[in-house]
Structure 1
Amino acid sequence: MSPKEIAAHYEAKVFDAPDAAKGAGFVLTETFAPRNVWNKASAAQSLLLKLREKKEKGEVTEIGLVIEPWSVTGCYLPKETAPREV
């Protein structure tokens, strides 16, 4: 499976750049820079398993991956603890 297919399996959002994820309100986590395609899929799987655990515990509302040509970064949308005042 490719990193995009793995993300779809875990219902994770996919971004093509860290700035895109940050712009959508996501917080970046670990970044892996694997040497080949197989390791990139493994890295994506590892990141998403950790993020899925946080989502199941209710710590985050959404999970995602930033998939760049030579790296994969996990990201999540934090659960808002207090309503924002305008």
Structure 2
Amino acid sequence: MPGDVLMVSIVMGALAFTGTVASTVWAVVHFKLKKKELEVRGSDPELGPVVDALRDDLDDTRAQLAEMQERLDFAERLLTAGRASQDE
């Protein structure tokens, strides 16, 4: 009887391990296939101008953000200078 329980436990453990490995392999293969599919779809010639326009917009947004940060720094310096002169 104890040998049967041990054998069943070993078989169940082996099945669980095999299922886990198979699931992991399937997930990796599925991920790689999806990645390859996106790479192939990303090479669509019609998307080139769209991507370039988005990059230009991103560059413009970064420039605007840098300008706003400079203005914020300037305003903070003015406020700090105003407070310092009021304290004196």
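Just checking, which of 1, 2 has the largest value of percent of Cα pairs over 18 Å apart? Ranking 1, 2 on percent of Cα pairs over 18 Å apart, first place is 2. Comparing mean count of other Cβ atoms within 10 Å over residues 6-13 across 1, 2, which structure shows the greatest value? Structure 1 gives the largest value of mean count of other Cβ atoms within 10 Å over residues 6-13 among 1, 2. For which of the structures 1, 2 does the calculation of helix-only ellipticity at 222 nm (-39500 (n - 2.57) for each DSSP H run of 4 or more, over all residues; to 500) return -34500? Clearly, the read-out refers to 2. 1, 2: which one has distance in nm of label points 7 Å out along Cα→Cβ at positions 14 and 38, as calculated, at 3.9? Comparing all candidates, it corresponds to 2. Tell me which structure, out of 1, 2, gives 17.5 once mean count of other Cβ atoms within 10 Å over residues 46-53 is calculated. Clearly, the read-out refers to 1.
Readers should treat all values here as calculations from the given coordinates under stated rules, not as data from a laboratory. Model, not experiment: these values are computed from the prediction. Cβ atoms are built from the backbone, for glycine too; each structure is taken alone.
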